[in-house]
1. Of the structures I, II, III, report the one carrying the highest value of distance in nm of label points 7 Å out along Cα→Cβ at positions 33 and 97.
2. For the read-out relative contact order in percent (Cα under 8 Å, 6 or more apart), a value of 30 was computed from one structure; give its label from I, II, III.
3. Compare distance in nm of label points 7 Å out along Cα→Cβ at positions 17 and 129 across structures I, II, III and report the one with the greatest value.
4. Comparing percent of Cα pairs over 24 Å apart across structures I, II, III, which is largest?
5. When P(r) over Cα pairs in 10 Å bins from 0, in percent, for residues 9-56 alone is computed for each of I, II, III, which one produces 23, 58, 18, 2?
Structure I
Amino acid sequence: MIRLENISKSYGDQQVISGLGLEIPDGGRLAIMGRSGAGKTTLINIIMGLIKPDSGSISFSERRRFGAVFQEDRLVEPLTAFVNCRIVLKKGSDEGRIQAVLDSLGITKELSKKPVNELSGGERRRVATARMILSEPDIFVLDEPFKGIDSETLPRVTEAVSKAAEGKTLILVTHSPEEAEALGCRVMHL
């Protein structure tokens, strides 16, 4: 269980989140939706401990190893897609899993050998998603993870993410009700 109580956050004079209470059960799936600037990214950054709220508290009922796909890809540009994914593997992990996860997201062996700075925006998003899956998180946090992914590829990607997150907590920031539905999320509007 992730429990947020009376969370507030301001940037200067601008109140972004005010008195927010929220519970996400272990294994729950939540989509956070709202207009631009409503505090969606701020909220997930507070949950992950990347920024501190001005007030309120957060508690977790169990382990909390986060895996995230941020709005920006945060890939190591000159390295190949494969090596970008290998970076997050736990010591002694089977490297064979890397290509299997990349394949599930539509990144072929040929593409996985290319430096990520030679990939399209949608391909880069899928590499960032593969890296998050391979990090084996307890909590999946996805901040607009599917932008730039074409409509033909999107069902494959959402299916791979949904399967990887089975039994784990998933938090999605999106503007798309279809993405929320594809991942089986309950929706919260900010």
Structure II
Amino acid sequence: MINIIWFVLLASGIIVGAISGNIDAVTEAAISNAELAITISLGLIGVMALWLGIMKIAEESGLVSYMAKGLSLIIRPLFPEIPQGHPAMGAILMNFGANLLGLGNAATPLGIKAMKELQKLNPNKDTATNSMVMFLAINTSSLTIIPATVIAIRTSAGSANPTEIIGPTIIATTASTIAAIIAVKILQRVSRYRVRGGE
């Protein structure tokens, strides 16, 4: 679907440029922005390598696992349908721990694994359970302590203080996560969105 959206946007731009007689401007913009993308990407490599290296050390040293165990006391009440000791909870906790540390590369496969495990508990395979919706909402709001990617982009763009984004990011992602949890809890009580014959 994303591929189709991008194709439509690009095709629309080219068509409008051709109709309005600005096809040269479209070509120039495509070339200059392609060059800019490469410049930014190359600038990100060093910072991303540093942060991902630090995060990998945290993962290998067990820091992410310890964080996940600490999170379990907070997270468990949000997923009452998941049986104690089920692999889904472990994957969810590891995903949240990875997201907190900005380990996006590690968080993605853990998120997929969590959804697969939640699907095994799903009595209605074509309908998302409360736990699935809650996990998706929290994962999308993505509470983050170290926004490594944003720091890398700011560094690449020549920011004088690229890490100043950490405080606002913590505040913003905390607020978005709280809002996501509240929204899910409210909608779970609305009969229209309640799962029938399941959770």
Structure III
Amino acid sequence: MNWWLMIIIPVTSAFIGWVTNRLAVIMLFRPQQPVRVFGITIQGIFPKRQPQFAQQIGALVSKELVSFNKIESKLTNEENIKKIMPVAEVHVDDFLRNKLKEAFPMIGMLIGEKTIETLKGIFMKELETIFPVIIKGYVQNLQQDLDLEQMAASKIAKLSSNKLETAMYSSLKKELRAAGFFFGLIGFLIGLIQVGIVYLLQ
């Protein structure tokens, strides 16, 4: 067996492995439009399946990533309600001390500090009960008004393949380079095995 074949075969196999990897990555996005080659229609995987991807990702977003039930549970949690009570108390206090007296001067003349504190305590206790109900109703209305699945699917369906391709190459540059090297190495090893088999068969 000629020595140059012992070099060319592994190198060629390594090159083929690297090229195959590059083609596989390129064919994720290209060609963007269907192209017929020898009677076979070829199109990039993402452009071809973009509507299906959009629907699947939209469903994933609405069911797994954004849960209105979890949002409602978090917002109506006792600890979170207590966090907003001081803000509500400031407004209630301002209402009883200033706005109520401005709207009804006669009432302002009849209530003193003790009455204000008593009323404020009653209002705050009632608000602590009402807030979870209000928030729950708001989240439920929001869920009806916002179709997250359709919104996400629509955005992804309109997403430019060029933008997605650029983003992928930009964020996965090192990984893609490593994958090319890996497949090239695999090809080189396969070439060495071929050389070994040919050598043994001679």
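Values quoted throughout were computed directly from the atomic coordinates according to the rules given, and no laboratory measurement underlies them. Only a predicted model underlies this, so the values are computations on that prediction, with no experimental measurement involved. Cβ atoms are built from the backbone, for glycine too; each structure is taken alone.
1. Values: I: 3.3; II: 4.1; III: 7.1.
Greatest value across I, II, III: structure III.
2. Values: I: 30; II: 20; III: 45.
The correct label is I.
3. On the way: I: 2.5; II: 4.9; III: 7.3.
Comparing I, II, III by distance in nm of label points 7 Å out along Cα→Cβ at positions 17 and 129, the maximum is at III.
4. On the way: I: 38; II: 55; III: 70.
Greatest value across I, II, III: structure III.
5. On the way: I: 23, 58, 18, 2; II: 24, 30, 20, 17, 9, 1; III: 26, 35, 27, 11, 2.
For P(r) over Cα pairs in 10 Å bins from 0, in percent, for residues 9-56 alone, the value 23, 58, 18, 2 is produced by structure I.
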